[in-house]
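Peer 1: Down below are the structures I want you to see.
Bear in mind these aren't lab numbers, they're just calculated from the coordinates by the rules spelled out. Just so it is clear, the model here is predicted, and its values are computed rather than measured.
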Structure P
């Protein structure tokens, strides 16, 4: 569904609309920070896919990437920024709005009335 949102309604965020990006953002929304490998395994993606997603979301300010060491081993941690948290909340609200509109249209069609926009 690509219809424009009603005035005052949040819009679907194209940056996190893809299911894999949405899974990464949703996972990170539940924690302060997560190690790259944990996010990769939880979201069931490859290193390269997660790296591309992290780079893209970092570029728009939705997450931060922190690099460091545990002992002598390099590690990367990902965390959602306040902007990322807000983007996820608005995206979910937009999806809920789409679902509510579809339910209303279905109920009206079931009742024999013409759906309202």
Structure Q
């Protein structure tokens, strides 16, 4: 797991696993947003599996997929909702962290 801090409230990572969630919680994250569509690759952990364990740990979690069409208006709206509703610091993840960074940059400008 390679977590990169974007600012004081938001960091990004590539794909996480259920086993990573205890460490993510221990690092102080309060919420997680997945930007990866399910079944994008055969080796990725399904969002439902991650969400179930995250909820057990008391982490807020949302699925705001950013697929081949890029950062859509629907995705931006979902991310704005997550940023408005969820506690921070927040971790966004996708395959590499690039989509999680791009959607945050777009929504951050809308909210400021």
Structure R
């Protein structure tokens, strides 16, 4: 059974949502709920996906939705630690052109 776990922290001046597990059609609702809860007031939001081992198209759609919401609210959004396989899919679909990706939480220091 697919499951996700979340933790909310802060790092530097960023609100951070860390995600652990697989984001697929069974867990994307949990992922969207967690994104909605943290993104309301954050001026700088980082989604740490270092421990996400798989992301289906449903997960990619959720990333696009939070990206659009953050843009509309004037929130700076960055994704942290996306593995190479997921990045390859994002590259093929054109998502990488729109998203800010960093390797580690410490790399957020250089995101404007």
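Peer 1: Starting from the value 24: which structure in P, Q, R was relative contact order in percent (Cα under 8 Å, 6 or more apart) calculated from?
Peer 2: R
Peer 1: Of structures P, Q, R, which gives 0.95 when Rg/Rh (Cα atoms, Kirkwood Rh), for residues 26-65 alone is computed from the coordinates?
Peer 2: R
Peer 1: 68, 26, 21 is what came out when Cα extents along the principal axes in Å was calculated for one structure; which of P, Q, R is it?
Peer 2: Only one of P, Q, R returns 68, 26, 21 for Cα extents along the principal axes in Å, namely P.
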